[in-house]
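Since every read-out is calculated from the coordinates, none of them should be taken as a lab result. Note that this is a predicted model, so its numbers are computed, not measured. Cβ atoms are built from the backbone, for glycine too; each structure is taken alone.
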Structure P
Amino acid sequence: MKKVIFIIGVSGSGKSTIGKMLADDLNIPFFDGDDFHSEGNIIKMSSGKPLNDKDRQGWLETLNELAKKQLKETSCVIVCSALKQKYRDTLSLGIENQTKWVHLSGSFNQIFERLNSRKGHFMPSELLQSQFNTLEEPKNAITIDISLNPKEIIDQVKNQLEHKSEFGLFGLGVMGKSLCRNLANNGFKISMFNRHVDEVEENVAKNFKAEFSELTEAKAFDDISAFVNSLQQPRRIMLMVNAGKTIDYVIEDLLPHLSENDILIDGGNSNYKKTKERNEYLKTKGIHFIGTGVSGGEEGALKGPSIMPSGNEEAYKMVAPFLEKIAAKDKNSLPCCTYVGPEGSGHFIKMVHNGVEYVEMQLLAEVATILKATGQNPDAISCTLESWKDTASSYLLEITTDIFKKKEGDDWLVNKILDKAGNKGTGNWTTIASAEFGVPSTLIASALFSRYVSFYKDERILLSKNFEKQSNSELNSTTSEVLEAYQFARIINHYQGFKLIVEASNKLDWNLNISEIARIWTNGCIIRSTLMEDLVEVFKETNNILTNAELIEKLNQYKPSAKKVILQCVLNELTTPALSEALQFLNGITTEYASANVIQAQRDYFGAHTYRRLDDPSGKSHHTNWN
């Protein structure tokens, strides 16, 4: 991949000399940034006055345009001081993933002597102190000590640029392998690691590399030290291992080999609280930790997932070119990857994403149950779902349509699958978080507990003999009514999911951008849908979708069908907990005076917990001796 190599540092550090030598060695064009200063800048510096940010802006933009022009043809070397991070941001604007930084570092005295011995340069040595005052040490650069001789400096730079990988991936399970291929397909030089376990996991990385042509230039390891040493500094290592204690073990295994400002990215489904703890722990070691939700499954990881990184924002900028490049793209071709917020917020919203996903899956399973009860076989159910794509398009609807088409022999495969649904914990965590934050995420809990009920297969068989189901009527619901009930419940599901995110953001001071979160969920992730695309705009106006006029109108339109379908299911003893709960929740959240007054009276009766009165505007607590 073509790249622009910026040689940076204060004046007198040897940028021009090293830059020219490096360009000659690599046989690529060389440009000295000083040659592109405006005449006004040169006059100002020659008179002993330092440049301000306004003076530099046009110069930096000129160099950025120069770099973009060169990259259309070939790589190049450009030297300039680039002392502040915002200067470097301007220089790399639009070409972040093709930019490499080399920082020539030395002491003030060392460089001051060099400047005094140099002739013909327009900047007097007296301005050196202003450059040191301005210098913001780059965290994502190859840093070279200028006390080395020029050849040694060139050798070190070339070793980092040519022989060291840009990005490391630790753990080659299904998702890890797909992300490796994605990175390689996007032109990144990567190193891959998988542990060695005799007769269990042997040569996993090497065998994986040999399997795919895009990994020809990738480096494969089963030795941690060699893996870490193969990476450019600051090292960027993405961990794709099982959540829980495994992450902690991996961190401890890596730590002895890491250096200050290296970055670890946890791309698994970790609990957000543990992410916060790991972030604080690694801070004490000088290591950055980016807790990152990744959604999209095996195919998404390969072709473009939705990525939800959180942690230190400056550290995120050092991995952004990689994550944003491999992410899915939204309808405006923007990456479905954004800096979410501090601490564990990235893993928190991935957790909620999975909770919403549980409900979306459960709703489709319930819909299929209803359609089956109306007499539709799997082929007919698939056709019905297919016909809904114009009005209720989503990834999960698409795959469920495919599932009901699949045959094995003379029967449909779906009919042969054991009806025990598994889970990996995120739905459980979401339900717990809802309780902790006091948010009524009732559909997520309902979907989770439906999976738990399914797991009691033997008991269900036993009890089905004790409680014969009675059908009280014909199932009198049209497919259009079922569709509207489904759409009704999906709106409630998304309200509840985003409500949990909003409440967590407020209580934890995360300041999350809810519209941006919806945007990165419009492609790549499991819950992508046209509804999610609509919510991007809704959340620009409000964080409560039940106050949006269009969604209010839709819920009022769909509610009669939801009531009818749910009633028919109750009469026919069909199990539809998520659909039913959606209706119950909307009834509850829109009830101005609820039955909680009775609860408060009961609490006061047996526990003297007190209550407040509607006819007492002071808010004073009251207690009654009820007997």
Structure Q
Amino acid sequence: MGSGLYSIGLSGLQSSNARINTTGQNTANVDTEGYSRQRTTTVSSPTGAVRVKDTSRIVDKFVNDQVRTDTSDHSYYDTYHSMMSVSDGLLGESSVSLNSYLNKTFKALQDVNNDPTSSSLRELAHSSLKSLTSHYHTLAKLVGDQKTIADKKMETSLGELNNLTSQVASMNDDILQEEAGSNSPASELRDQQEVLAKKISSYVNVKVQYADNGVMTVHLANGQPLVMDKTSTVLKTIPDPNDPNQKKLFIDFGKYTVGVKTEHLGGSIGGLVDYQSEFAKKSDRTLGQSAISIADAMNKQNSLGLDANGSFGKGLFQLGEIKVHAGSENVGKASNIAVRVTSGESADLSLGDYELSKTDDNHFMVKVFDLNGKLTSKSAILDTSTAQPDKNGYFQLDGLGMSVRLGDLSDYKLQDVYRFSPTDGAAGSLKLAAKNGDGIALSAPVGVKTNPSNLSNATLSVTSVTNTDPNSSAFSGNGELYPIAPHSIYFTSDDAYEVRDGQGNVLSSVNGAQDFKDLLGKAGLAKEAGFDVSITSAPKAGDEFSMSMGDLGPADNFNGLQLADLQNRSLVGGKSTLAESFSDLVTSVGSKTATLDTNKKSSEVVMNQSVARRDEISGVSLDEEAVNLLKYQQSYSAAAQVITAARTTFDTLLGAVR
């Protein structure tokens, strides 16, 4: 009897002592980061004694998973918002607004149109074009600097992430060793692992699981591994094999690397990835599209007029070289491939990437991808056996706004791919080609004259100029219209006229004219001539009007007005004016920043709620531990009393025997 009481009392002392120790440990670690409170459980034995079963952490894996997920979401929005708010502040500054420079440029062109003979006004217009070009460079640098900052933050974050995953892998080994030599779990080490996993989730969204042997494994949300048993992989950036100017995320397994799926990557690294693709890349290419649009439109329009020296206008701007990147798995050795924007077709350009590949001996296909790398419906097929290149060897890609020069076709092998993006870096590489204001072509290339013997008061005027190329228009290279081109219009009746060449031969006749606009167009000669004319009021039979490159006044500003009017045309993508395009960019950045700010605040609330829920389950409550301590102290004292009773009983039995 006494022996049984003694055993029961002793087991009670041991049980209470163990639970007092656990309570003491919980209390001591009340402020320890990531500490999960522990609980000692007991079971009764057949002899009536109590036995300590184990001491384990109180955790809810589902709640911990939620904490990591919510931490990743908040870190994503916080990082993304931090970068975007800086960019929004920079682009939103009135001093860096592209529209201010556009307004100054077109105002200067309007001023010089008031006096095309003024050399000072021409120089002011040239200076404004130079300032506009420089500002495109400034904006491109601004965006580029932000991308550089994001790149540096990315490298720092990847280094910290890889350090954390290596610690988790190393701790797996420590846990296995500690638990192999003891029946108790390595609770403190597992708590430290949970802390590391939470820190990892602030960089990327991860899934944490436990292998059969109890070690922690960590994977990206898409399933790609970061920690496997006792080894960890390395997350790093590598220049894109298909575009060395861009970097892509890869997982290094030691012997090989695998590309990371960055969609929904989460965490601060995911925020930086999305910032680079959704702001840095988009902004650079949007600015590039704007630079190409104004350069192409002004160059085209300037070529349709005469400059201060009476020569056909040349390009005001020069676009930078479009880089072509050969696919990393190409077999062919084509090196002469070149790409350029087709004159007058910049509205068809895409912000995304183009991919050219050889499909058979005579055919090449060009596919177009959007900014997210998804294939669009736009494409072109080039048949080199039937297509005719221009004098420089360029084939035009209809509908894509591009022309390509292939060089030696035998250098291309089937399925070889070549990628390029015309808008990438275009704003930073834009140059002003005009050396001075004299290069601005303000005058029309053709003048008109009314025969003084005409019976009506109608006057002729040039209404459009579409082509001045000597190879395909009425304009020769020696400052005159070709003899066989339209030189005069003679009205045979009040509503009928003849278009005559330089020798008086009739090129075309029109009868029953309802109005007197675009007379060459009605006669079917406008496209071939490269220009068209109209008269202001009803003519009379016998009226005659002539057209000649010599019939120009010194202050003609017909083409200058067309240059100035480019401000109001939808040049960018065929949908937006230059000012609207930049305003849309600034608005989209501001809207995105505001959305991210809202998401950042709401995700912080959600994260704090998850942490609070975790603390309710795993955190230490001093009030609860105080109650437990009092209870276990009383239990300890009671067990001691049992031992005392057992000893008294045992002594009484001994006395009776004696």
Structure R
Amino acid sequence: MALDVQLQSAAPTAPDPLADAAALAAALAQADVPTLLMTYVELTRDEAMLDRFAPHIGQAFAPPPPPPSDELLADLRAKLEKALAERPRHDELPPRALLQKIMSVGVGQPVDEEFIPLLLDQMGLERPVPRKHRAERPAPSSDFRVLVIGAGLTGLAAGIKLDEAGYDYVIVEKNPEVGGTWYENTYPGVGVDTPSHFYSYSFALNAEWNHYYPRGRDMQAYFLRIADQYDLRRNILFETKVTSCRWDDTRRRWRVALLRPDGSRESLEVNAVINAHGPVNRWSWPKIPGFDSFTGARLHTAAWDHGVDLTGKNVVVVGTGASAAQLVPAIAEQAGRLTVMMRSRHWVIPPADHGSTVPEAVKWAMRHIPHYAEWFRFKTYWAAGDGLFPNVLKDPEWPASETSVSALNEGTRQWALGYLNTVFADRPDLIEKLTPDFPIFSKRIVLDAGWFQALRRDNVDLEVETIDHIDANGLVLKDGRRVEADVIVCATGFDVAKMVGSLEIVGRDGRSLGEEWGEDDPRAYLGVTVPGYPNFFLTVGPNSAPNHAAGQNLISETQIHYIIECLDLMRAQGGEAIEPTKAAFTAWNERIDARMRQMIWTHPKANSYYNNKKGRVFLSFPWRLVDYWTWTRSPDPSALQIS
């Protein structure tokens, strides 16, 4: 084992929960079988058990193999129970070959060697020794301060890792509490289309998920616990907004302007800035003629007013994307009449266990069976991560290029189409309205959390006619028909393209990042840094979004890791400022543009919020998660300018 890595172990508590025979038996009976298998073999090194189970474990989204016999299942559970009673302890993980075999059998397909470092990191089985405890690394000077903008998923991770690295930092958050998106978005049905047990920090796994796909309140509860666990609030300025960051090249500092909750203005000086405010908090009302003349209630999913009662009302929902697909099932029974205005079609798939609650016995397994939670996270990551990447890569030889980009992508399309046709077998009108004419994965996929069934309700109408204008009492459509409304709900998304929002960022020689990027054309090196803006680091930046899979939490952790590595490199070389070279910035973006031509997002029918007004894909990362993770382990000194 490398000297700078420690094995994460799950020490038993007192009294020992594993001594509770009834609870353990219930957990073993209800827990996921492949995860129990991987946990058992890691603990015991019993490789033979892998061979016995291999014929019975298939890969995700493929026809299932024959299930294991009751005798084989009973044998696994009995052997794991015995192993837990004997408390096997190992100073190191299994040999790499056995580890790879455990992973491969556990997900029913080969797991290549290149993935293992990423997987061990994301499972939390191996954790780097905190930087400030590494004897060979000089401690940061006490007067070096980092500003983090935002206390959401990325900003909180930044605070935790900066503290572990020994950097002084302050987080500025415009809201009165942590959570970011999950503090702000409280509309009925709000949730996540990333599986729960992957959508958390790798260093703080959560055994308390109530659903296999988390609800918004569960996400917010997780971040509240994280803030408590890591004592983050002591470094957060709440209800404060960063309005501008200006680089002082003489002092090698950023001068930051703050707007405080009482309207007063303050300033602070910092050595580095991490912009973690995220793109999904800049919502706006749709630009529909007459919208302001409507006299009923107007709601937006991103700023829900819980004081508005929808009971028995004529409710109109504008939008059919992910937010609408969560909202509509949650309010359909309450509304008197619910009309959904379709702005665009989306591919819809039925995620496994989407509405399922996590049984208490499984939560118990997550809490108490050593490394069960880590192996379940691995299995979840594999199904929701890079295994999906081939769907977004164009096959230049594929003939059916109008509706798909490869044989695999066509197979996925047929699967989603089969689901649509099955649900609406008796409703050809809805099949016609809902069938997309673009390749699946070229736009964000909607996971069906009751969306399709809600559209079948007698009190729900799906309207595809364009809105002409809005008046005091409802909507007028292009064909002259009226839709009466008491409440209009806008599920119309966010302004993702203007990545700096209203924040003024002025770098060296007075250059403005907002002006250089314009309304919707952001570019950066590795999605993190831009020449001319020393010590200014982006997160969720241009072309760094994992649009082929789940994994924003992984990207956020990876970017924070890279940023701290950059700061450490700068300090090690005696510098005060670090930024990418113009050559590295240009070369990276040329690679992005060339690669993007091979990706599904440049398909002629793939216009979405991933694209800017000129059609350039500014958001998506056109390689795998493992590639981004690997490329950002340490900065390339030749690509950086340190002064």
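For which of P, Q, R does P(r) over Cα pairs in 20 Å bins from 0, in percent, for residues 113-424 alone, calculated from the coordinates, equal 24, 53, 23, 0? Matching structure: R.
Calculating FRET efficiency 1/(1 + (r/R0)^6) of positions 129 and 585 (r between Cβ atoms, R0 = 30 Å, to 0.05) for structures P, Q, R picks out Q as the one with the greatest value. I have 40.5, 163 for Rg and Dmax of the Cα atoms in Å, calculated from one of the structures P, Q, R. Which structure is it? It must be structure Q, since only it matches. Once relative contact order in percent (Cα under 8 Å, 6 or more apart) is evaluated on every structure in P, Q, R, the highest one turns out to be Q.
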